[in-house]
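Multiple structures follow.
Values in this text are rule-based calculations from the coordinates and carry no lab data. Worth saying up front: this structure is predicted, and the values here are computed from it rather than measured. Cβ atoms are built from the backbone, for glycine too; each structure is taken alone.
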Structure I
Amino acid sequence: MRVDWVELRDFRNHRHTELTDLPEGLVLVVGANGEGKTTLLEAIAFLGLLASPRTSVTEPLVRRGAQDAYVRGEVRGVQGRTLVEVHIPMRGAVRAQLDRSPVRRRRDVRRRVRVVFAGPDDLSVVLGEPAIRRAFLDEAIRTLWPLKEGVITAYERVLRQRNRLLKEWEGRGTPPGMEAWDAELASRGATLTRLRAAAAEALAAEAARAFAQVAGYALEVRYAPSVEGEPLEERFLLRLSERREDELARRTTLVGPHRDDLRLVVREFGARSFASHGEAWVAAVCLRLGLATAVEAEVGEAPITLLDDPFSALDPTRRRRLAEGLSRRGQVFVSAADRELVPDGAPAVLAVRAGEVRREGA
């Protein structure tokens with residue numbers, strides 16, 4: 001899968017940027033900090049995500065002095081050519097068209113345009129709280145199986161309703177209707193647990209392989225669900241029964257996928273507590289590369305991969321090893337603040353300055 005061309009209008013500091021004939025392979029986006037190189041990757045990600053991987057609000061995406069931003073692009077894949085057009089107002093909902101038809105559900109675009117974005121914020125997937133790793137797993141589900149997104153929202157809806165019941169209950173014993181919510185939580189939670197397990201399994205081996213190639217030693221990626229064992233629904237109900245008194249006292253649900261984690265182990269130690277900054281950085285990038293490979297195995301073609309500043313925290317040897325691995329992954333956009341950080345050999349180099357892009361020789 002590849003982006004053939006992309007156009008930005010009033011997107012952050014890009015007044016008007018249009019790039020055509022984008023090649024397969026490694027595309028380097030080079031520019032000093034604040035010049036707009038990450039913005040270019042962000043805009044390309046919009047073609048598949050219909051959202052920014054960097055912010056949840058639209059106002060920062062619109063260039064100062066403008067009221068709206070626009071991103072357009074054509075993606076080529078095994079399903080043919082797909083035109084995506086996105087209108088981003090300063091306030092209000094993002095609107096998009098897919099082949100000139102209005103998009104009503106993001107998953108309709110995700111099925112046609114597969115994007116994997118990695119940036120410095122991913123360091124928190126390795127070093128941050130479990131909630132961030134759960135969010136990563138759920139993003140992996142949406143990327144691998146867009147039609148399964150409803151499993152995530154269904155569980156979140158049941159969890160909110162059950163927590164409301166616990167919070168508002170002022171009587172003694174178990175609130176009326178709790179058994180029905182237990183059954184619903186167990187059913188929805190078991191489905192989500194199985195999906196997260198499948199996503200973790202799909203990306204773990206390649207993430208470990210990529211990490212070993214770059215770092216020279218092992219990364220272990222292991223899903224740690226709140227509830228394990230089969231039949232899973234029955235195990236959920238048993239755990240809920242065991243934690244009933246604690247839940248009533250704390251007025252919140254203590255069992256379920258909202259208590260899951262993704263365990264990352266480097267050199268037999270938990271990465272969150274013991275990994276160096278460089279090790280955590282490599283692990284974060286390799287988790288995304290593992291996801292990209294899982295997508296390729298799932299749909300039969302590599303996704304559009306966008307790596308924002310992956311080389312800056314690496315020594316020269318690890319930079320070279322990472323670049324060698326990227327050259328075999330389809331179309332990969334890589335940003336860097338310093339051209340000297342990036343090994344030679346990319347088919348295209350895009351130099352960004354003050355929101356303007358100039359193509360250079362590789």
Structure II
Amino acid sequence: MYHAARASSRDALEFCDFSASINPLGVPLAARRVLQTAIRKIQHYPDPEGRALLEAIAKRHGISPDNVLLGNGTVELIYAIPPALNIRHGLIIGPTFSEYERVLTLAHARVTCVLARLEDHCRPPIPEALATVQQPPATGAGKRPLPIDAVFLCNPNSPTGQSVSRNSVYRILEEVKRHGGCLIVDETFVEFCEEKSVIRRAVSDDSLLVLRSFTKFYGIPGLRIGYAVGTEKRVQAIRNRLPPWSVNTLAQEAAWACLQDHRYRKRTLLFFQKERPVFRRALERIPGFRVYPSSANFFLVELPRPLTSHKVQAALMEHGFLVRDCSTYPGLDERMLRFAVRTSNENARLVKHLQHVVNAQQ
């Protein structure tokens with residue numbers, strides 16, 4: 001949104017942002033109230049462990065606080081993982097979040113990707129991932145393949161919205177364990193399908209690490225707060241790679257309040273249960289649009305020819321709407337866009353303008 005604002009000489013808040021998959025219900029009331037009083041605490045250093053928040057997270061999942069590690073957003077934790085776990089060869093199940101590949105590259109680790117196919121409705125390529133772990137690709141003629149010692153899985157996945165069952169995650173985990181590796185499961189969007197979470201398993205299995213975020217579900221991306229769950233050994237290894245006081249006081253206080261706001265959680269789930277299918281049907285009514293199934297709070301859409309994601313994105317930006325061009329993701333093409341689910345009124349307005357853009361460009 002900041003790039004769009006600079007490019008169009010508009011205020012960033014003037015845009016209706018469908019490019020970031022943030023809860024459109026806004027910041028939870030409990031968090032707003034806490035932030036108003038927590039401002040007094042910023043004259044002191046934040047709790048370096050964030051103990052109150054750790055205990056609240058642990059209570060939420062029925063685990064020990066010693067199995068939880070806070071981060072300045074999940075991204076900070078992702079950047080600490082390769083050196084902490086001494087990863088030499090990572091497998092990424094994609095197309096997915098680009099930072100997984102970036103952090104592996106920065107750690108001088110080899111990167112292998114298995115990509116979902118459009119003809120398979122972008123279903124996560126679990127069989128291909130299992131086969132690749134069993135038999136990693138060779139690096140060149142006469143060279144022995146380097147074993148895969150880490151697998152990155154985003155579940156539900158961004159930008160495709162697809163998810164896999166717990167059993168499928170456990171299949172990957174068992175295969176990775178057989179080869180002495182670790183499975184990193186990014187559950188940033190799993191609050192929308194909690195039954196698929198494997199967070200409870202992570203506290204007792206050294207080969208599993210789960211990442212969570214407050215960003216999407218609770219709508220506080222500007223505060224930067226996420227956490228990892230794993231065995232005490234794994235958590236400590238990652239903690240050793242983090243700077244002190246990386247999670248500020250306001251983020252800790254707001255995240256704690258979010259976990260106490262059970263009404264907001266219930267209201268969010270009810271909202272998406274109602275609005276997500278309505279928005280999907282509206283998008284599907286646009287001739288030629290292919291909307292992929294999603295377990296998250298967004299939809300991946302394939303445009304009909306001769307439309308391109310770049311041109312449609314640019315046209316919508318002129319009308320004040322921001323959408324995500326997904327053409328740069330490996331495995332996706334120049335006709336892929338991602339739309340976050342927003343309020344009923346905003347979704348209807350977007351579809352109306354989208355139809356006008358499509359008519360003008362065909």
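For the reader, a short list of remarks on this structure follows.
- Answer label among I, II for the case where P(r) over Cα pairs in 20 Å bins from 0, in percent, calculated from the coordinates, equals 28, 53, 18, 1: I
- Here distance in nm of label points 7 Å out along Cα→Cβ at positions 134 and 174 was derived from just one of the structures I, II, and that gives 2.3; the source is I.
- Structure from which 0.05 was derived, FRET efficiency 1/(1 + (r/R0)^6) of positions 30 and 246 (r between Cβ atoms, R0 = 30 Å, to 0.05), options I, II: I
- With P(r) over Cα pairs in 5 Å bins from 0, in percent, for residues 54-213 alone derived as 1, 7, 11, 14, 15, 15, 14, 10, 6, 3, 2, 1, 0, matching label from I, II: I
- Source structure (of I, II) for FRET efficiency 1/(1 + (r/R0)^6) of positions 262 and 310 (r between Cβ atoms, R0 = 25 Å, to 0.05), computed value 0.05: II
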